[in-house]
Structure 1
Amino acid sequence: MSIRTERVSNVIKQGIANILERDFTFSGLITVTDVKVSDDLKNAKIYISIFLTEGKKEDVIKKINSEKKQIKFALGKKIYLKYMPEIHFYLDETIDKAERIENIFKQIHKDENK
């Protein structure tokens with residue numbers, strides 16, 4: 001990843017986080033965990049971590065993806081790029097996977113102590 005794509009990723013990450021916080025209301029916490037921009041700056045994959053008190057995470061991602069044109073428009077007002085990349089939102093399941101692995105380790109230790 002070049003320095004330019006890294007800087008663009010960081011700017012997009014901050015902009016998307018502000019837009020989601022300001023314009024969307026969810027029953028939980030949404031965090032932009034990572035943005036990966038292609039080398040030609042035409043596409044951006046945005047990874048979101050979701051902690052909900054009610055509802056499904058997949059429904060939130062569907063809602064955000066259905067509003068991505070408006071999000072891209074709002075992002076274009078916040079940052080200046082010659083070409084605004086196409087944005088695609090993905091659910092970041094890293095925390096869920098880490099929790100599952102931790103539970104497996106706890107179960108292994110529990111079995112060893114018996």
Structure 2
Amino acid sequence: MNVVLKILINALALWVAVTLIDGFRFDFDDNSVLAFFGVALLLGLVNVIIKPLLTLLSLPFLILTLGIGIIVVNAVVLSLVVGVSSLLSLGLISDSFGATLLAALVISAASFALETLTRTR
């Protein structure tokens with residue numbers, strides 16, 4: 001049940017980012033709900049599998065920036081999700097790295113707030 005809740009939280013946080021950030025959008029079509037949850041699942045998988053590795057590899061950068069560099073790591077992870085989404089024709093589109101960076105901030109903040117509210121953190 002906890003995994004399903006995390007996917008729903010990812011989907012809601014992603015929806016908040018798509019709604020708020022210009023240049024970061026989801027191309028809605030007939031299968032948009034399934035594709036949107038597919039992107040949320042993909043985001044969760046990348047956060048669990050690839051993000052820890054990227055964080056470990058960028059540890060000197062994170063130490064040098066006193067942890068603020070994790071925002072860049074989050075944006076790189078989200079860029080990867082956008083790229084894979086494009087390959088799988090799921091419909092997540094970002095116009096620039098700046099839009100992806102802002103979306104990563106929004107997704108992180110929304111996920112943190114929702115996980116705190118649901119006590120899944």
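Assuming 0.7 is distance in nm of label points 7 Å out along Cα→Cβ at positions 16 and 64 as calculated from a single structure, say which of 1, 2 it is.
Label of the source structure: 1.
Matching task: 35, 20, 14 is the computed value of Cα extents along the principal axes in Å, for residues 56-95 alone. Pick the structure from 1, 2.
Comparing all candidates, it corresponds to 1.
If semi-axes √(5λ) of the Cα gyration tensor in Å, for residues 32-79 alone is computed to be 26, 10, 6, which of 1, 2 is the source?
2
If P(r) over Cα pairs in 5 Å bins from 0, in percent computes to 2, 11, 20, 20, 15, 11, 8, 5, 4, 3, 2, 1, 0, which of 1, 2 did it come from?
The structure behind it is 1.
Consider the structures 1, 2: one of them gives 39 for relative contact order in percent (Cα under 8 Å, 6 or more apart) as calculated from the coordinates. Say which.
2
State the single structure among 1, 2 that was used to calculate helix-only ellipticity at 222 nm (-39500 (n - 2.57) for each DSSP H run of 4 or more, over all residues; to 500), giving -24500.
Comparing all candidates, it corresponds to 2.
Please state which of the structures 1, 2 yields 3.8 when distance in nm of label points 7 Å out along Cα→Cβ at positions 72 and 104 is computed from it.
Comparing all candidates, it corresponds to 1.
Bear in mind that the values in this text are calculations on the coordinates, not laboratory data. Quick caveat: nothing in here was measured; it's all calculated off a predicted structure. Cβ atoms are built from the backbone, for glycine too; each structure is taken alone.
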